[in-house]
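Derivation of every value follows stated rules applied to the coordinates shown; laboratory data play no part. Since we're looking at a predicted model, the values are computed, not measured. Cβ atoms are built from the backbone, for glycine too; each structure is taken alone.
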Structure P
Amino acid sequence: MHGWFDELAGWLRIQSISASPAHADRVRDAGAWVCDLIRAAGGRSELVDWHGQPLAIGELRASRDADAAPTVLCYGHFDVQPPDPLELWTSDPFEPEIRDGLLYARGVADDKGQLYMLLAAARDLAREGRLPVNVRFACDGEEETGGHSILDFLAADDRGAEAAVIFDSGMIAVDRPAFNIATRGIAYFHLTLDTGDRDLHSGLFGGAAMNAAHALIATLSPLLARDGRLAEPLREGIFPPAPEELEGWRSLPEGARELEAQGALPADPQAADEFYLRTFAEPALDVNGIETGSPHLQKTVLPCRAEANVSVRLAPGQDPDAIARAFERLVGDAAPAGARLDVRLLASAPPGIVAPDARAIQLGLRAFERALGVRPALIRSGGTLPIVPALAALGIPSIITGFSLPDSNIHAPDESLRADYVDRGIEAARALFDELAALRG
């Protein structure tokens with residue numbers, strides 16, 4: 001049995017499901033576990049109630065000359081996704097189990113298992129008297145529900161750091177690590193379109209009265225991508241990829257294989273060839289849900305109301321406020337005359353960019369190459385991680401990486417992580433702390 005198993009398994013057993021109010025105490029318990037580990041290593045830590053949300057805040061000071069040592073801020077989250085549907089799990093999601101070299105449990109890859117690597121590495125170095133940097137931990141319990149408590153806390157915290165490390169990502173493939181140096185932002189909208197006071201009989205009014213379903217389709221159609229490119233107002237501010245990024249992308253699996261692995265069809269004939277350009281460096285608009293009339297009953301009406309949720313993933317360099325204004329202007333112009341359109345911005349977050357030539361990134365690449373025997377590829381993430389631009393605004397470059405694999409089933413039944421990657425992740429984190437000591441050298 002792996003030496004870390006009992007300790008990590010104890011944490012994974014805590015059902016810290018932030019989406020369930022009934023599990024609020026368990027979320028706090030998971031945060032308290034983080035604090036206990038830091039204190040047991042000789043550090044200071046407390047579970048902070050930040051406007052109703054638990055944050056695990058702590059620090060392990062460098063073993064020697066701490067006042068002159070650089071500070072590395074480690075972020076992770078200790079809440080997890082709900083495990084449903086339970087019947088699709090091979091084993092109990094909150095009873096960790098190793099099968100065929102894989103460690104199965106809810107949260108093992110996202111993000112408890114990965115955060116544990118940073119905690120264990122810092123703890124072990126501190127106990128050995130060899131921790132070369134000050135390591136601050138700022139961890140939250142609401143990442144899975146989209147909360148911003150950690151962002152507000154960091155904005156109010158003036159202590160700063162020379163670099164941040166986030167293990168909440170994954171490898172390209174087995175033994176092919178990657179650093180994410182950019183994340184996409186998001187602007188998420190709810191649209192409501194009304195065309196009358198009541199649904200109408202399609203036999204008596206069809207062809208003469210405005211149909212809300214048709215009107216909403218007409219409103220959204222001009223905004224949809226053409227050959228993978230949105231209308232120019234929605235592309236404003238795009239930050240193009242650097243040559244070193246493009247070189248890293250060439251090592252990634254073919255786009256056609258990525259789509260096929262998910263059972264997805266390419267959006268157009270060029271989509272597979274441009275897979276990484278479109279998911280890393282271009283904005284994307286998607287209708288995430290639409291509701292109008294009745295798609296199930298044989299109900300011959302002209303619906304008077306149609307609603308939709310629409311997200312715009314923002315490419316690095318784009319401004320959420322500017323893109324939101326452009327979106328609202330475009331749908332307003334496209335809505336049929338007379339239709340009553342209401343557009344609400346439900347959520348937004350800016351994209352994040354980390355300069356690939358930042359010293360922290362270059363030291364991190366060297367650390368991973370030393371620990372794992374392979375240099376990580378520099379890639380972007382198509383997802384949104386609000387803490388990255390928040391840290392960038394504070395002048396803190398982020399090393400965003402991790403050890404999950406494409407088949408780790410994050411957010412799905414049978415979530416897993418390769419058991420040997422826990423050891424390798426701890427070694428990589430130790431090497432990171434060693435190399436990042438040079439940030440004040």
Structure Q
Amino acid sequence: MSRRKRRKIPSEPAEATISDLSHDGRGVAHINDKAVFIHGALPGERVRFRYTQSHRRFDMGVTEEVLEASADRVAPECPHFGVCGGCALQHLKPEKQIQFKQQTLIENLHRIGKVEPAEIWQPITSDYWGYRRKARLSVRYVPKKDERVLVGFREQYGRFVADCQECKILDERFGSRLPEFSTLIRSLSNHARIPQVEVSAGDGGAQGAAIIIRNLEDFSADDLNKLRDFAEQSELAVLLQSKGPDSVKLLEGTKPSDLFYSFSEHQIKMKFDAADFIQINAGLNKKMINRALELLQPQADDLILDLFCGLGNFSLPLARYSGQVIGVEGDRRLVEKARENAKLNGLENANFFVADLTESPQHAAWLKPRYSKILVDPPRSGAEFILPHLAASSADTILYVSCHPASLARDAGILVNEHGFSLQGAGVMDMFPHTAHVESIAVFKR
């Protein structure tokens with residue numbers, strides 16, 4: 001079988017007028033009735049761009065010069081913007097970024113779900129910089145760059161690691177330390193066999209922050225001594241991961257981290273481990289919890305079901321004000337953490353179950369109680385499989401927290417058009433400023 005011919009990319013720069021933004025934050029133009037997605041361009045602008053890819057139905061490009069700038073354009077804060085793939089929208093005013101995300105949500109609800117919310121809520125926002133308290137950073141040894149090790153996010157639409165000296169969206173305990181991480185890893189004997197560093201931070205100072213170094217080859221005794229020195233000097237907890245998630249362990253001879261975050265106004269303290277899933281934006285997470293409490297209005301006689309509950313991020317604040325909360329999660333380790341956190345906070349009315357929510361739960365014990373309210377916070381794939389069981393429950397209110405507008409729109413259509421719920425309201429939350437990622441919250445009433 002002959003190989004499909006690769007389409008020839010125009011070598012000369014071209015000019016285009018931008019009409020829209022794509023779902024991933026690229027400017028959209030149309031040239032000869034063909035869509036072109038141009039990185040670094042904004043609606044209303046005239047740009048000169050260079051083609052980077054050509055496909056049958058669309059092309060891709062990158063802005064080389066802005067000929068007519070949008071009034072919404074701003075100078076990016078980060079000198080690495082445009083190369084590093086950690087951000088896509090730093091050149092757009094923050095207030096316009098969130099408007100773009102709100103419009104994306106509304107359009108998805110209309111186009112995919114065929115539903116309209118009775119009310120569109122004001123977006124929830126928090127800090128624009130230094131907000132990212134958890135991230136997986138790629139590591140690559142590059143012999144051609146003076147045998148350096150690069151640590152950071154991957155390049156925009158590329159497979160290479162961006163050569164960055166700092167990251168302005170990372171928590172301040174990590175954002176200025178990329179060169180430090182690079183120097184440390186380059187000094188190790190197995191530097192070419194370290195693919196990633198995961199950073200994780202809670203409340204407090206350096207003692208509340210940790211890094212996990214993924215190693216595909218064992219460290220030497222000298223390597224371990226260097227890592228211990230780094231842990232002592234940086235005050236960061238250092239953990240090593242030789243295989244899967246279960247292999248993560250504290251570097252022997254070093255102090256463990258004290259990772260936690262708090263909802264002080266609700267008297268809740270959440271402990272977690274460096275490898276655990278948590279919401280990455282601490283300020284936004286607090287506002288999100290408060291919004292969930294405001295929308296659900298938990299009462300002493302409420303029995304609330306929290307699906308995809310993780311380590312109890314929503315469950316425990318809800319349990320503080322309701323009769324009982326039952327949380328369900330597929331990750332056994334997170335369920336154990338949720339139980340520990342419930343005990344830590346003296347919440348005997350919060351109970352947790354391990355269950356794969358992509359399989360039928362019709363005979364599950366946790367599904368049998370008569371719930372008054374349900375909260376669901378699914379992964380990007382959404383909650384399509386579980387929706388018929390939620391609709392068959394006695395709950396009259398479903399609060400849906402989403403990290404993907406298309407799956408929320410699909411599920412909203414199912415709840416409204418197939419199960420008789422109404423979409424009372426919806427709005428976006430800026431969990432990932434300067435990216436095109438859209439997080440949202442919606443409430444359905446029977």
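Comparison across structures P, Q (criterion: relative contact order in percent (Cα under 8 Å, 6 or more apart)) gives the highest value for P. Computing distance in nm of label points 7 Å out along Cα→Cβ at positions 191 and 415 gives 5.1 for which of P, Q? Structure of origin is Q.
Quick check on the output: 42, 24, 21 is semi-axes √(5λ) of the Cα gyration tensor in Å, derived from one of P, Q. Which one produced it? Working shown, then result.
Working: P: 42, 24, 21; Q: 37, 33, 19.
The read-out comes from structure P.
If FRET efficiency 1/(1 + (r/R0)^6) of positions 23 and 71 (r between Cβ atoms, R0 = 35 Å, to 0.05) computes to 0.60, which of P, Q did it come from? Derived from P, not from the others.
Suppose you compute P(r) over Cα pairs in 5 Å bins from 0, in percent, for residues 383-422 alone for every structure in P, Q: which one lands on 5, 24, 37, 26, 8, 1?
The structure behind it is Q.
Assuming 19.2 is mean count of other Cβ atoms within 10 Å over residues 167-174 as calculated from a single structure, say which of P, Q it is. It traces back to P.
Given a value of -6000 for helix-only ellipticity at 222 nm (-39500 (n - 2.57) for each DSSP H run of 4 or more, over all residues; to 500), calculated from one of P, Q, which structure does it belong to?
Value -6000 for helix-only ellipticity at 222 nm (-39500 (n - 2.57) for each DSSP H run of 4 or more, over all residues; to 500) corresponds to Q out of P, Q.
Out of P, Q, choose the structure whose coordinates give distance in nm of label points 7 Å out along Cα→Cβ at positions 47 and 175 equal to 2.5 when calculated. The correct label is Q. Computing Kirkwood radius over Cα pairs in Å, for residues 63-278 alone across structures P, Q gives 19.6 for structure Q. Look at distance in nm of label points 7 Å out along Cα→Cβ at positions 39 and 375 for each of P, Q: the largest one is in P.
Where is distance in nm of label points 7 Å out along Cα→Cβ at positions 143 and 263 largest, in which of P, Q?
On the way: P: 2.8; Q: 5.3.
The structure with the largest value is Q.
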